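Some structures to go through are shown next.
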Structure P
Amino acid sequence: MNNSTFAFMRKEVFKLVAKLNKLFLPSMTKRQLDMSKAAKWQFILIGWRYFVTKNSL
């Protein structure tokens, strides 16, 4: 398996994970989350969604 095939498969996996995130994880923008009052789990969730989105693009 060469690097381009691996990169393509990795991107497809992240696209799938991004769709699953959208289905199962809550949206912080719809809840109008105040970042100064966010709990630690909310920051972790925001970071995870950012990581997945960045890798799926």
Structure Q
Amino acid sequence: MTREFYVVIEKDDDGFYVGEVPSLRACYAQGRALDELMANLNEVIALCKKADAALAEDL
């Protein structure tokens, strides 16, 4: 199942793109280019969803 997430992207003082997914706790990534950032965010989103699912099981 595919799910879409709202992403906030900013460019920092060093020229890196920094992305955050506000709907997922502690879900941040960075990249030198937008395509690198998006690839990193896809990986981080998968990890955040997995961690949230594991946390929900523990409750």
Structure R
Amino acid sequence: MLGIKVLDRSTEHLKNAKKTLEDELKTIGDSETRKLLREQEKLEQESDNLLERQMRYRMS
């Protein structure tokens, strides 16, 4: 059980670190970098939406 907790915390830490680095890139990056970050966010949101739909479909 402890191993799972460590993995959960590690995963959460990596998500937070990724977000922090992306925010920094938005600040210091050029226009192309900001454009790519917006595109990445859009694709990640679409992926999340598809996963959510799949989960709802499987539960019904």
Which of P, Q, R yields -23500 [helix-only ellipticity at 222 nm (-39500 (n - 2.57) for each DSSP H run of 4 or more, over all residues; to 500), calculated]: P
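Which one of P, Q, R has Rg and Dmax of the Cα atoms in Å, as calculated from the coordinates, equal to 15.8, 46?
Values: P: 14.1, 47; Q: 12.5, 41; R: 15.8, 46.
Among P, Q, R, the structure yielding 15.8, 46 for Rg and Dmax of the Cα atoms in Å is R.
Taken together, the values in this text are just the output of simple stated rules run on the coordinates, not laboratory data. Quick caveat, the model's predicted, so the values are computed rather than measured.
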